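Just so it is clear, none of the values below were taken in a lab; they were calculated from the coordinates. Note that the structure is predicted; figures quoted are calculated from it, not measured. Cβ atoms are built from the backbone, for glycine too; each structure is taken alone.
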Structure I
Amino acid sequence: MSKSALNLKSKIHFGPSGRAVSQEIDNDLLDNILQHLTMERNANVQYFSMSLWFQERELNGFSSFFLKESKDELEHAYKFTDYLIARGQNVDLHALSKPFQEWESIQDLIAYAFNMEADLTISLQQLYAISERTSDIRTNVFLDPIVESQIKSEDEFAHILGKVKFSGENPSAILIVDEYLSRK
């Protein structure tokens, strides 16, 4: 092997998975990404549970909306795992919490979902701040479309919560919201 090839080989960094990486990931950033990944996976399971709650009450528009949200959260989790693997990391999956399944009202359920979305937004903002602090531009670029999508999702839940709150749990009004959600 030539001396220049040997020098080139010695400059290559490898992540814990053994994959070559051009920039190692900061440990604090990695820990926070793994925590966020768990949040996305928990949201997937929680939204599935919410979908079932609505399905049991014959509110198929709400049910299909939350089933779609469940699938979206799983897709977000996939994006984070793909990103970690691309950065040479092993993906350490943490245990998931049992989803909450008992609700006093539709408004309580939607408020819970809105708060989950707000928590996801805060987590993404923290990831963004850590990646900026550690000059990890790759992570900032990865997060940009995710943050934008998350803000839209939070806004959508605020909108639905407003509709449900305005309805005052009136069955006729709830059926109108259910029909609205079936078209989303």
Structure II
Amino acid sequence: MNPSRFALVALVLLLASGSLRAEPLAFKAVDGKTVQPFELAGKKASVLFFVSPYCPTSNNFMPEINSIMKEYQDRFAFFVVEAEPGLQLTDVLRHIEISAISAPVLLEGAIGLAKQTGATITPEAVVLGERGAKLYRGRINDYYLTPTRKQKQPTTRDLRDALDAILAGQPIASPAIPAAGCKISGLE
């Protein structure tokens, strides 16, 4: 069994057990470094952004994603998950450069990570707390009302509100808000 298939089988087994993680899960980022998005490493929570270089909705959110990462970087761990199956490394590297992504970018195991966290759309954010507890999953804001219909300006700050609630030690008012964008292929 090849290493990628083994990692996917391990993630499926963890899903079946009802726990987001039993042991720390490590993923190789595109830059070759090993990261553990389920480990908080002194941060309040981990934030996973599921994106795709081929999804216009996802690409239109990259400035807001970068803004959130910059504003909250000292309090949260951020990871960008390239969730399009079969992506070529050259496409991912081009997406990182064009979108000015500064967080670790995960490619290998992205579909398993989407299944494990419940992500189904790009762009979609998943916020994980201690022991991989899912604190928030959904849209970044309401800029897009449907995958192809957007507003001039967003009227909500869904992800920022969730992060602010975590920082204040308050419950998140809406811990799951459906995202609008492109469906992640390969999810069955």
Structure III
Amino acid sequence: MATLHEAAGRRHLVRDVRLLVGEPFAGPAVTVGIPAGDNLGIHLALERAEPGAVLCVASAGRGVYGVVGELLLEAARVRGIAGLVIEDGIRDGHELIGPPAVAACGWSPLGTVKRRVRDPVGGDVALGGTLVRSGDWVTCDRDGIVVLGAEAVDAVIRAAEARVSKETEVRQQLSAGISTHEALGLP
């Protein structure tokens, strides 16, 4: 993710949310915003999400509530969801193994109600300081989460491939005994 983040101009990074369950994932976003302590929006977004989608949940709870647990994760698995990115907590840690994978702010046993939705399913949301629109490409690994507009994906991938090629060259120079100062052309 670090390479994609840098290739995207060091933008589009979701802050304060980390991969907690499962393996790295990527897919098109399905967005929803939920009020603190209310996960109804997640249930609604799950019904609309296509297989391979990434549910992106902006929550006013900011890590206080366990808005997803074993039952919602099982429903997401059956739907074929690639992953969930949640700006809140998750619960039932002893039961959550994925798939799908889950990135969240942390763990919380504090439960939720199911009464209302803050932002409609598919609307623009701010997730960890980054604007996310349904259809944006979301990628997540242990380093973090990067969100790319669908129109930027190809250009960012090309830039990332160029970075990987350059880093491979530098790695070979370092293996040959050249200093980082020389290999990187540092002042």
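Using distance in nm of label points 7 Å out along Cα→Cβ at positions 47 and 103 for the comparison, can you identify which of I, II, III gives the largest number?
III
So Cα extents along the principal axes in Å, computed for just one structure, reads 79, 26, 26; which one of I, II, III is that?
Answer by label: I.
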